[in-house]
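Take a look at the structures listed below.
Just so it is clear, none of the values below were taken in a lab; they were calculated from the coordinates. Keep in mind the model is a prediction, meaning the values are calculated, not measured. Cβ atoms are built from the backbone, for glycine too; each structure is taken alone.
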Structure I
Amino acid sequence: MRRRWLAAVAVSMAGLLTLTACGGGDDKAAGDGKSGQKKVEVFSWWTGPGEADGLKAMREIFEKDNSGFTFYDAAVAGGSGDQARALLASKLQANQPPDTFQGHAGAELQGYIKAGKLEPLNFLYDELKLKDVLPQELIDQISVQGQVYSVPVNIHRSNILWLNPSVLKEAGVSAAPATIDEFIADLDKVKKTGKIPLSIGSQWTAVHLLESVLLGSLGTDAYNQLWTANADWSGANVTKALENFKTILSYAGTPQEDWQPAAKQVADGAAAFNIMGDWAYGYFHNPAPGGLGKTSKTDFDWAASPGTDGTFMWLSDSFTLPKGAPNRDGAVAWLKVAASKEGQDAFNPKKGSIPARKDADKSLYQDYLAWDLEQWSNDKLAGSIQHGVVANDAWRAAINDAVGLFQQDHDVAKFQQALAAAAKNSGQ
């Protein structure tokens, strides 16, 4: 499977290097055909159902408020942004930055900051008084030595167990599993029915699964300790967590191309469980063509991933201001929309996320999203691995490599050694 994944990435990257934008269209779409207008290239990985709808909603606000600019959608397909980040790295290295690009708040941005590729945004935070409306812990994650480097659009939760109630009823499972041991027992019950116990997507979704299993096995404090200078990745507690990961993976179905088809297996009743971030809610809930138009609590349901109730494993999508942006004024105009209450309330209900701002209109966040807002306010916090909060890009890439090899050989001892080496060499 690892070889197949690498081959797919090689083919995708060959296409990406010739790609200007996803959905960029003709010259007029790029803003070249509209007299007096300057295009604003917004680089993201929001191309799938739900996320593309949210981006479109923000785009409409931007174009309404900024008649002198034309929005240029430079989105690159690929869940979690791995392919987009690879293309972005080549653009930045060639000193050909987009006007603004999406990045996960946290450690993911450190490489760009250290390389001098980003402008600090303190001027914008002061002008818009953003420090009054954004959570302090979020501002801390996107700041380096007092300088803020991105505008967060949302808060996502990574550790969500999505489930199909009908499939579980058929298997004799009456409630979502609360612990890792209960989860493994329920996976086995589903397997006996002939349904897929756990759906999974491309390789990054296995890393996404790993972070929930680590959190559920270790507990919040021990998990958070893994990302400190005194971390012990060689301990017996990590060994046990990785053994749990191996067992859980043994119940996974055939890997799908990305997270959407894997999630759809749950919504369609082909699979019982899927561990994925809350962007899956927008996909499940939103009507076609952007979503599946499913009914919550009937066609699908959710719970904190096993062993993690009371802890919110978070991530945040944000936008940056690259140094040398061709249209800096247009980029700043986009950042103002991304930071605004109007922009976040237009974007997040469609994306399946909650706003980064504390003053958003709570009436817009119903069903799963209402639950999510409450959890964010009250839970302990842990940062996502795959989505850029706790590990910089080099460390995350090493973890991805280790997971890929583990999916081939299932050797826990070798896997743990690789994770320990990645932590030691992280330079974070």
Structure II
Amino acid sequence: MMRSMTHRAPLLSESQALRCLLDGIAPVGEREQVDLPNALARVVSEPVMAQSDVPAFDNSAMDGYAVACGDIAAHGETRLAISQRITAGRQPTPLVPGTAARIFTGAPLPPGADTVVMQENCREERGHVVIQGPLAKGGHVRKAGEDIAAGRCVLEQGTVIRPQEMGLAASLGRATLPVYRRVRVSIVVTGNELVAPGAPLAPGQLYNSNRYTLSGLLSALGCELSYSRCIPDDLDATRDALARAARASDFILTSGGVSVGEEDYVKRAIADLGALHVHHIAIKPGKPLTYGTIHGTPLLGLPGNPVSLFVTFVIFARPAILKLQGRTELAPARLWARATFERRNPIKRREYLRARLQEAQDGHGHEVSIHSRQGSAVLSSTAWANCLAVIPEHGTVAPGQAIAVMPFSSLLSPLSD
């Protein structure tokens, strides 16, 4: 059971907070059929079965000659008349005993033939083909059902549809696929100082980057943005925006207002409208992370600092969204690379450094370097980086030490598990 927490409670570890969050998330149950061209990055909502064999018939894997293996002498050459020519898409006639059929890749094997001889391994002479024995029976023949047998499950429930799954479905003759509907997410960004890009800045104001970082991250994961507001630091405005967001979406993301300042109203609004379950996590950046529910809709309150927002999204919001989508693989990919940097002073929190992964200069494996400025407001570090370097709690790093990294290629794509 989840328990309410205040900022005075001990910091939760990343794994404890993530478990609490994911335990409160249930996949979106609504399903729909989508046309195959629109199925990319969607999640299969029920098993997809093969109704027929793939391929549906024995066919040639090569350009060459279809023969009955028993007609070819075990030693020396055999000369056979060419009785027919079979191209892909043409229905052949039965093979005349003691003859060969000229055949092309993908063409159906004629009844009576059991082997294909590559054209490079024989020669044609005045309407005959000369074949050197011995032959291996069944050579260069794709058997019916060799790829997929009728009745087999080819796409499991929870499968993320990539280009290869689209091609696989097409090979079964599927024009549509059953998928979960897209997850609807609301964004509420707080801050008196925030101004929309394109407007002039008054003294003390900042452009609202978080709204666009979040909308980009959600779009990259295949979500539907159902509600988006930027509100001032005001309790009534926060309550109103969160109540509207809860009605409009499956998941709410907020930015800012989750720390302990007098102008931080998101926690108070969550407690007024629903339940507050988690606050403050033992990670850096991103300690002031909040999780709660409003009218049954889960809400993740992300820090207002732009780097903290980015890091906490990929660590916490991403797996929550994947679970809502019906996916089963929630953990991000981690690789190991040799550090090119040093971290002497350990801290109590797990730390995520903006880093760049590249092939090692000695050609063996990979190495990882970090951005020179790791402050939580240095948004440019996220654009420079291509991964996050993970420093465990109480951990230090020496040059050449193997450390875990999380590539952005897996964190920011709906096609990666």
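At-a-glance table
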quantity: For relative contact order in percent (Cα under 8 Å, 6 or more apart) computed as 26, the structure of I, II it came from; calculated: I
quantity: Value 20.9, 65, calculated as Rg and Dmax of the Cα atoms in Å, assigned to which of I, II; calculated: I
quantity: Label whose coordinates, when distance in nm of label points 7 Å out along Cα→Cβ at positions 164 and 204 is calculated, return 5.7 (choices I, II); calculated: II
quantity: At a computed -5000 (helix-only ellipticity at 222 nm (-39500 (n - 2.57) for each DSSP H run of 4 or more, over all residues; to 500)), which of I, II; calculated: II
